[in-house]
Each structure stands twice: as structure tokens, then as C-alpha cells.
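Q: So, here's a batch of structures to check.
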Structure P
Amino acid sequence: MIDFTIPADLAAERDRVRQFVIDTIIPFERDPRVTSHGPNDELRQELVELARAEKLLTVQAPEEFGGRGLSHVEQAVIYEAAGWSTLGPVAMNCAAPDEGNMYLLSKIANREQVEQHLIPAINGHRRTVFAMTEPYGAGSDPNQLATEAVFDGENFTVNGRKWLITGADGAKTWIIMARVAPNPHIPDGPTLFLTEGGQPGIVIERTMNTMDRNYVGGHGVVRFENLVLPKSSLLGESGQALRYAQLRLAPARLTHCMRWLGAAERAQSIAVEYARTRTAFGKPIGEHQGVSFMLADNEVALHQCRLTIWHACWLMDNGAKARHESSMAKSFVSEELFKVADRCVQVLGGIGISDETVVEMIFRDMRAFRLYDGPTEVHKYAIGRQVLRG
């Protein structure tokens, strides 16, 4: 049977995380280092040290690498608490894309790669990127991958262009997806490479202007221009990138949902407090049916989203891949939480579209969440195919 009881020690840690975010992290939300492209590296490092001091840094990491080895369900509880502020996951080093990249590296990186890239990332000393999406190639359909890696038996030469590469500016660890051209040495096809950032051949053209601002470094446009990588830069096996990407994506879809559930709860709490104190037509606006129904719809949605996340996490903790269930969770939760944020803006009225509260920022970022790790339509397409297969 499924037990919905949160163990006492996990509940206590959840409460500690939430209080840490409220007391220590939320005051930084109006820091000028939170730029239009997200918090800068200086602020990230300061926040990381605050989490480290509380022993809350990268708690999700495997125990062998210094973390607590949280199960997926345990992550759901803790990440929801961390997500009360969009800076919470940044401080605790469980924000995208680093959280998903660390998970992937823990599964397929060799010992040398673990020492060079994973452990420094877990310790909060470097940021990582996953460079897949292309302007006219890989995106929702990674089979359209256009970036090419030519192998001469010793080195790869990579050429191509990527965009929407989260955190590209300043990242020290790069996971690059490129298509290995046919050659007599190794299997061809989509392949992952692991390398240091800032080297010749990695050209960051610009940081894109986007509606969201919660990811360190924003979203970059990147060009690989005769980037030379040794054979040792292979991450996993040549030609297996799409399989590895799926390994990363199922949990990453859910961790997005966990963090944004916390943000949506924050928006709801602000709207509820406003509805209690703002009056119109002779009584608090929360006593008007139109407003109370919106708050009620939010409460129902938050509950449904939490249960949907927990179910998919429970399946993975019990050995299932849960690709179907994680797709359902991502498509459902992202749509419902956006509706929650939208209703919160409506309840707040004029101040809802201003930066007087964080609800306006949560609303904009929540709109972007509907596209992260696959838009709703792609997930529904996959769900529909699974349903038809029976």
C-alpha cells in the first residue's frame, strides 16, 4: 500500500528548510545581483555558503559523494520547501540545470570525470550546463540534432550552434550533445561529451532576453567552432546520448515540478493574506464568492499536483522508470500551477501585476516552466501514444 505519512524526521527537515528559506534567503530577493538574466555568480556563491553553513547544500547527492542520498519522494518534500523562494534551490544547489546534470554524472561518469566535474559541482564550486537545444535542430525532437563531431581516431572536432543553454555564461562544466559522424573507429550517432568551459572553440555569442529570471547565467546562445575534444571527453558510450538524456529527463521533469509547487504555494499564501485584509463593497474580498472560489480552486490544484508528483516519485523509488507517469506529472503540474499563479495575480488586483510582491515574478517564471524539459504538447503526444499502445 502507499503510505502518505511523512516520517517525523523528514517533516522536521522540511520545516527547517522552509524556515531557512524564509529567514535567510528571501531577504536576497530584492538584491540588485538578481538581474534580468537571473542571480549572478557572486550572489549564487554567497547563497551557497549560507546553505553550506546550515548543512543544507546538495542534500540530494549520493552518500558516496557527500550527500544524503535522498529518495525521489524525500526530494519532493524537501524541494517543495526549498522552492518557497526561487533563490532557495539556487542556495541549496538543487536548481536546474545543475541538479539534473549532477544526477546524470552520478550515473554514467567515469572515476576521472567524477573527480574533475561531479564532486566540485556537488560541493557548490562550479556550475554545469547541458547543451542540446538548437535553433533549427534538436529541441523537443532531439533526433533533429545538427551539431556534428568528427572523430579522427584520437580527437573529436565539434561544430554547431546551440541556444537556450541555461547557465552557459560562467559555467565550468559542459555536457555537450553532438552527432558523431560516421567513422571507422567508434559508433556514430548522438553522443554526449564532457568538458571544461571557457576553452577555445566554445563561443558564447550572447545571453538571450527571456521572461524568466531565476536561473544563474540566464539562457545563452553558443557556437562550437572547431572545438577539439580528446576521446577521454566521451561521457558514457558513443551513440547513446538519447538514451542517457532519457535517464536524466524523467527525474528532472519531476524536480522542476517539486520546486515550482513550492513557489505556487508561496503565491497562494500571499493571495490568501491579501484576501483577508483587502476590503471592497463592505467586507474583505475573500468573503466574496468570486475571490473565495479562486482561492479554493488553487488549494485543490496544489493538492492534486502534490499527489501527482509523489505518485511518480514513489514509482521510481520502487524501481519503475515512470517515463509515462513523469510525463503526465510534468504536463499536468506545469499547466495547473500556471493557473494557480494566474489566479493569484487576479486576486491581488493591481498590485498583482507589479513587483510589490513576488507573485508577478512567479507568474512569469511559471509560464516558462510550461516549456522546460519539453512543452506540454510533446508530453501529451507521448502520453497519447502510450495510451493507444495499451
Structure Q
Amino acid sequence: MPVALDAHPYDALLLLSFGGPEGPDDVVPFLENVTRGRGIPKERLKEVGQHYFLFGGVSPINDQNRALLEALRKDFAEHGLDLPVYWGNRNWAPYLTDTLREMAADGRRRVLVLATSAYASYSGCRQYRENLAESLATLQAEGLELPRVDKLRHYFNHPGFLQPMIDGVLKSLADLPEDVRAGAYLAFTTHSIPNASADTSGPVEEHGDGGAYVKQHLDTARLIADAVREETGTDHPWQLVYQSRSGAPHIPWLEPDICDHLEALHGAGVPAVVMAPLGFVSDHMEVMYDLDTEAKAKAEELGLPVRRSATVGADPRFAAAIRELVVERAATESGRDVRLCALGDLGPSHDVCPVGCCPARAPKPAAAGADSPYA
């Protein structure tokens, strides 16, 4: 029998994700949830939904989360961590509010939250915290006893997040034709966000050119590229590039776009490219459409050999990393000494988001941070 690991004072883990449609009839209602308050006409949402309709109206993210839930529960059981795992989404069933209501009914009083976003940004961290605060406010209005909710720290530089991506890049390189393999470039991709959001990402002291969002991605890319060089003996040039822009044309967003980058590399005589989506936890719609569909079509048009490496998904090493982060946070909360695991130059991220971290244009209450209205 495994030695029991101590999760005290926590009595549950909540997997908190974005959500996605599970059939054609879900697509427009899902997009209405995502864009609520922006006044976007339904006809425009139908146009946006074409990405989903290409895949039968089903986003892969929900099945990816089910696989991650199974991996977490299996890992916890094998390592003696007695901690139930729940799942709630921001924009589709199972909805976050319903899951928190279920957790309250089950008597859960100290909840750790795992968000399916590894980096600091408004959309990748604080917006999840705002959703938590909204859901807790709903439960409070219903007269329910609220659990205390804490969020696991950013895990972009944890070995269990990095190693599956390193292996994915190595596999993609090996899959390229031998005559272009040594000259292949690595294009590390992540979600583009407005420059203003990037510049104010992370704690106030990290605000500036690209903020914590860009710094964290660059550190992750460097760690992967260094590991690939050590394994192959080849120093592959690399760059951080962006995808999935969705904002108004007049608002500056992070660049270059992956398709523009492929054109530039081809024009410079680069023989092949590996696209590595290090900004995404799983192969959800933005990976499947923007990389596997759109970017690969651009590469084919250019005659440029490309491969797309895997995200971490439900890799057992990622599940193990989450277990380690849970035990680490539990020890910290209990006042026990613990070594925080992180690679690279930036070190372990903060446990509690400070005031001013990843601010929104219109401030809203956010749970699981120093400014949380729910202690």
C-alpha cells in the first residue's frame, strides 16, 4: 500500500476549465456564454462557430478534461492521496456554479482549484478567479455554506508539464524527413492576447513589456529548446509566436502570427518547422483548427514541411505534477517545510495572486487571491 500523502487542510480538488460544445446544437449557445455582455449578433456567432462545425460541432476539450480527471484520480489513488476531484467549466456543462453547489452539498470546506491554464494573464488566471467569485456569490445568495477556495500556482515551469512537451518536440523532429531535420526551426505557439493585457500580466512589479505572460512563455520555450539540444546534439533555432487572435483589428495584439511566421521562415529558406503549442494544456479547438487546419494548410501552400508536437493532455507525468503541487500547497498552508519544484530562471510562481495582478479593464471581485472577498 502507498504511504498516505497529506492534503490537509484541503478536502477536494476542482478542475476548472473553459468548456466547449458537445454537438452542433450547442455551438451558438456556447458562444453566447463566452461572449455574454459584448452584444455580438447571433449571425456573427454562427460565422465564428464554423470552426466547431468543421468538427461536428464538438470541441475536444471536454473529452480531454475527462481523460485528465481519470489520470488525476488514478495517480492520487496509486500514491495514497485521498482527495476527491470535481470538474466545473466557465462556459458549458458541467457549469462551475453547479459543481461548487455540489461540493458545498458534499460538505467540502477547503477546495484547491486547478485551472487548465499554466501562465499568468487576465484570461488565463484572473478571469477564472472572477468566475469563482461570481459562483460563490450565487451560492451565498442561496444561503449555502461557502467553501474556502484557493488556486494552485502557475505550473508552466514544473518538470511534469515540461517533459511531455520536450518529448513531443523530439518525436516531431524525428518524424520529419531526414534531409530537413537538422535545419528545422521550432515555432513555440501560444494564444495571442492584447498587448495591454500582456503588459499588465502577473504581479505589479512584473508589469512592462509583455509582462509575466511573455516572460513565462519565453522561459518555458528556452527550457524545451535547451532540452532538445541536449538530447539531439543539434541547436535548433526557435521563436515564440502567437495564434488564435480574436480582437478588433485596431487593437494591438501580440505578434507574429504563426501563419505569418511560417511565410517568413519559408522566405528565409528554412527547410522545415516544428510547431509546439506550449501555451495550451490540451489539444482543444484552437490547437486543432488554428494549427492542425489553418497553419498546416499555409505550410502545404508554401511547400514547407511541418509537424505539430503534442500538448501535455492527460500525460501521467502531468497528473503527477498536479499531485506534487497539491501536496506542496497543503504543506505550505499547514506551515510545514516544503521544497517548491520549478525549473528555469523565474522560479516558482506565487501561491496567492497579489493585488493588482492581471487586472481587468473593469474591476470585478475575484476569489482565491489577496483581494478576494471570500477569506
Structure R
Amino acid sequence: MQILLVGAGLSGAVIGRRLAEAGHDCRVIDSRDHIGGNCHTSRDAETGVMMHVYGPHIFHTDDEEVWNYVNGFTEFLPFQNRVKATARGGVYSLPINLLTINQFFGKTLRPDEAREFIAAQADRTITDPQTFEEQALRFVGRDLYEAFFRGYTEKQWGCSPTELPASILKRLPVRFNYDDNYFFHRFQGMPRGGYTPMIEAILDHPNITVELSTPYTPDMASDADHVFWSGPLDGFFDYELGRLGYRTLDFERFTHQGDYQGCAVMNYGDRDTPYTRITEHKHFSPWESHDASVCYREYSREAGPDDIPYYPIRLVAEKALLGDYVTRAEATEGVTFVGRLGTYRYLDMDVTIREALDTAGVFLENMTSGREMQAFVSSPL
């Protein structure tokens, strides 16, 4: 079959590879001039530092099949994300852990003592938290919420934490030990040469052709037996029902001789600091040595029509519009919507790859049994 894959990021590459291995001809197009989507990495010409061009991507997963899959295309080296936060004139460890608690409150608490102390700080009158703020107050109390969550969240999402659902905070744990590894997953690492060579290797198959700087046009679908769309869901329909809301990021680049901040990621929780964090990219490749350093200050704002969409907002209005687009998509034949943009969901890289592998598997099974391929293998709703 002739397969068209719109987008040369992880979704398009993984689906294309699996279908190419099954004997199908896969045409992968991308409107950008590079592969990899927002995972794209490249060497900084001035310093030689490996740059995460669209912000840092750290691979972490408990899915052993996905871990083995990516290691089949590149060498992953150990990397653990150890985030720090500047707040109220101090520097602290994130996620909130025993060191954070003892530093912030000037204590020397043991784990059980810290658990009791935080329980006393927490607002237990909130029994069914509905908002981000209520969830934080119930978990950690007013002081830690104000220092580490409120200002950062207002900057990141452009609204009060009272307007955000409690579910956003459920992925931020509090630890009563000194473990400052940001992720819990068994497998964590970084590709030695960056993500772009890994995706290049996935796309390296005789049944795959890649065309960059090639925006999708509707006539392309007429030459394909099936289309896998990893662009914006609303973009496929030319935004006829309106635009789904996203947050985007602005990056302010600066260089430094030596080590600027001593860690890869420094969050800034104070509201009067306009950026959310500073990333120092040479620390994402600790096996390399560079005298100079490249850093980025990150500023979050609402995405406009010409901006790169990063984080789907998914509040009430967006979910209603999403439902309308899902209905349109399910009535459209010959197209399957995949990935972060195609399903309007925040997805980590390992989940993106898992869903791409599953989608390719469903497609091959459907072709064998003569069933129509559905619009979504992973529901956006």
C-alpha cells in the first residue's frame, strides 16, 4: 500500500518504520526543514554543545519494549533529571523531598517527622479538591504552595491556579526521603548523539522516503491508500470550527564561559521573575566536555496561529471544541490521527512511541482482516 505520514517526528517515524518493514511504501513529509519534530537536536555552531532546539527532552519509561526499541537505533547513556528551584532567595531541590522540606523550614526532620509536619501544614478541610490550588493546599499547605507552585503555575499557564483542574498537580509527587531524581521510571537516559540521529536511523529504510520543507496539501491524500496525521487535529480541518488552545514557549538564548548554574534545569517559582526556568544544555550530555555553555530562559504564553504549539490547554472550552473535532475526524475516511498534536494530548516520548507501535499494529491487523482503519487508536477524549 501507499502510506502518507504527515510529520517526521516520533509518531510518523515509528509508524512509518513498522509499516515499511511490513512491505508498504511510506512517504513521510514535514513542513519543517528537519526531522524529529520538537525532539530535534543539533550542535550549537558557536560552542559545540548538543542543543535540544525546542526545549529539553529526557527519555524515561517503565515500558521495556519501548526502551529496547529506541536502544535498537542508538546508544542511550545514563541520565537522571535533577531539577533545582530558585524561590524566595534560596535554591531548593525538586520534586519536593526531605531536603527541600528541611531547607525551606530550617528543620532537621527525619522521614516520619517530615510526614507528620507536612500533614500538619496541609489543609485537611479540603476533602474533594477540584482545582490546582485546592489540590496543592491539601497536599503541602500554604507555604510550599506559594513558594514552589503558585507563581510557576501562573507563568506556565497564564491563569490563576484556581482556574486549573486538580488533575494537573497529580503528577507532582512529594517525597519523604532525599531522592531528587525527577522521574520514578526504571529506564532513564539520553541518546549519545542526540534525538535527531536516532529518528534518522528509524527512518532509514528502503521503503521510506522523507520530504522536508513540504507542507501537506489535500491533494496528497488522493495518491495514498491511507494517511497518518501527526499535525494539529484542528489543522487537518483548516480550523473550520475554531482553534484548539495551546501554550507556547519563547526561548531567550545566552552563552557563558564555564558552568552557568551547575545543573541542567533551574525553575523559578517567584511570580516577579518573568521566565519559568533556565536550561543549561551541556548538562544534558554530561559525558561531553565544553568550556563554553549555552542557556535558554523559557517564557510561556498563549500560542498564536503562527506559533509552535507545545502544551494543550484542555480546559472546558477546549474540551468542548475537541469533542466537535473528534466527531469530524471519526466521520473522515482514510485518515488516522496520532501523536501529541493529532490527539490534542500532552504525551511523553515513551508514550508517543508506544502508541505509534500500537497504531501500526492495529493498522496491519485491520489490513489483514479487511476492516477499516479507525480515526483514533488512542482516544483524545
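Quick note: the coordinates plus some simple rules give every number you see, no bench work behind them. The structure presented is a predicted model; accordingly, all values stated were derived computationally and were not measured. Cβ atoms are built from the backbone, for glycine too; each structure is taken alone.
Q: Can you tell which of P, Q, R yields -12000 when helix-only ellipticity at 222 nm (-39500 (n - 2.57) for each DSSP H run of 4 or more, over all residues; to 500) is derived from it? All intermediate terms of the calculation are to be shown ahead of the outcome.
A: Details: P: -15000; Q: -12000; R: -8500.
Structure Q accounts for this read-out.
Q: Another question, if that's okay. Of the structures labelled P, Q, R, one was used to calculate distance in nm of label points 7 Å out along Cα→Cβ at positions 243 and 307, giving 0.9. Name it.
A: R
Q: For mean count of other Cβ atoms within 10 Å over residues 83-90, which of the structures P, Q, R scores highest?
A: Of structures P, Q, R, the maximum of mean count of other Cβ atoms within 10 Å over residues 83-90 occurs in P.
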